[in-house]
Structure 1
Amino acid sequence: MLNLFIAFLAGGLFGAGLFVSGMTDTTKVQGWLDVFGNWDPTLAFVMGGAMIPMAIAWLIRRRRVTALTGAALPPPPSREIDSKLILGSVLFGIGWGLAGLCPGPSIAALSYGGPGLYVFLAAMAAGMAVAPLLRARLDRTVPAE
């Protein structure tokens, strides 16, 4: 039960942070990505505000074997940069630039996002359904790096 409460609390804090920072406003996000036009640098503060506590959490994680709730911690993510990571990053960036949303902010904007948000969510769900199939195909065709 404690795990569910912590997840609820963390998710609520994350969603509130996305809303307050403007990450759920597609025009703000697209303004951040428009570096050669009417660039809006304010989301750099949001990114910095996210990276600093995460860096501290990674330092703390190095010294811990279990979470505060006693559950085992997952292994650290791979630091390898391969073609699948690059392809996924490019696809994510294209979608973020076109829609002005990514998965977290789209969920946070559910209550007021309008029809465009629901098209984005449908496309995101389709992508999530297709991704395992594409990954299996890439695993068969891409040599190990």
Structure 2
Amino acid sequence: MNKIQMTETIINAKLSKAVSWESLAAEVGLDPVFLTSACLGMNSLKAEAAESLCRLLELPDSIATQLQQCPLKQWDQAVPTDPLIYRLYEIVGVYGGTIKELIHEKFGDGIMSAIDFSMNIEKEENPAGDRVKVTMNGKFLPYKSW
């Protein structure tokens, strides 16, 4: 079993049980963003969380084993055509330089960690149209001189 087969199996089980990522995450005891990312093959889970998810979705031990494996975090370098994912690329394209400038102004020369990191996605109801609220929180890592 590889990560792609793992993801397909998890998604099929999730769909057949008609459960949400939020409800699965609450049962497993993880944040929905992190659990979803692990199920999509971009992060790994500790044994207890992997086994708990597999119990909930009635999945074989091979899925729990694969969920615990360190992923190879790579993706196609082309800009995706899925409209939602494309818009995230567009945000970085338009505002990436601005975000970089403001981080450097406030913190100095460095980066925001994607390892010591959390993200939250919320729905904000609005009479003019519901809003998507994405909050990213990453540790600042200064570049060192030597």
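Laid out as a table, the results:
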read-out: Among 1, 2, structure where semi-axes √(5λ) of the Cα gyration tensor in Å as derived comes to 26, 24, 18; value: 1
read-out: Parent structure of the calculated result 17, given that relative contact order in percent (Cα under 8 Å, 6 or more apart) is the read-out and 1, 2 the choices; value: 2
read-out: Given -16000 for helix-only ellipticity at 222 nm (-39500 (n - 2.57) for each DSSP H run of 4 or more, over all residues; to 500), calculated: source structure among 1, 2; value: 2
read-out: Comparison of 1, 2 - label where distance in nm of label points 7 Å out along Cα→Cβ at positions 19 and 59 is highest; value: 1
read-out: Per distance in nm of label points 7 Å out along Cα→Cβ at positions 3 and 67, the highest-valued of structures 1, 2; value: 2
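None of the figures in this text is laboratory data; all of them are computed from the coordinates on show. Remember, it's a predicted structure, so these values are computed and weren't measured experimentally. Cβ atoms are built from the backbone, for glycine too; each structure is taken alone.
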